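The structures considered in this document are given below.
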Structure I
Amino acid sequence: MGTYVMFLGFTQQGIANIKDTPERIAEAKKTCESFGIKVKEFYAVMGMDNYDTMFIIDAPDHHVIAKAALTLGKQGNVHTNSYPAFTEDEFKKLVADMS
């Protein structure tokens, strides 16, 4: 399992139905879990041009992330962007292993 950050931005449809967002968050978590992804945390984020919320997730690989992101996106309420994330210890090991 690897840690990823998945940013989600509201589409016009998503913002028009903003009051439904709490239920959509719960459904998005279920969708991720159906792909074997563990949603560790959810945050609403301020000041980002294209993204409004984010998940911190653990996933088996980037293929699973892609499937979940496409499934979330096809519902029409959000667009997504996902990135691998490393803990401080993992980053230190990466740097230490450099030649």
Structure II
Amino acid sequence: MKRSGMDEKDILDQLEELAESLGIKIRYEQLQKEGTFFPGGLCKLKGGNILIINSKGGMEDKIETLAKAVISFDLSKVYIRPALREFLLKYSSDEI
């Protein structure tokens, strides 16, 4: 699926790069919650930010989990490629 002129792999790669530049450590792990799918989320551990993403999730689940995590940070002073910035706007009501 193409979004903003990028394919999902490009979006995922750029979101991972952005997250890491914000100091977010990313871990892909198998997450199981009885009877339901859990895509993952951002948490604090020993003062650091860790984003745990369900390795069994689809590409869209991984992208959404990453996007929701990075928009919770102040992105106003961070360089974000224009196509990715445009993509992130759908997850944020604030100007990115």
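Given a computed value of 14.1 for mean count of other Cβ atoms within 10 Å over residues 10-17, which structure among I, II does it belong to?
Numbers: I: 14.1; II: 18.1.
Corresponding structure: I.
State the single structure among I, II that was used to calculate relative contact order in percent (Cα under 8 Å, 6 or more apart), giving 43.
Details: I: 43; II: 30.
The read-out comes from structure I.
The value 13.8 for Kirkwood radius over Cα pairs in Å was derived from one model only; which of I, II is it? Mind showing how you got there, number by number?
Working: I: 14.2; II: 13.8.
Clearly, the read-out refers to II.
Bear in mind that the values in this text are calculations on the coordinates, not laboratory data. From a predicted model like this one, the values you see are computed outputs, not experimental measurements. Cβ atoms are built from the backbone, for glycine too; each structure is taken alone.
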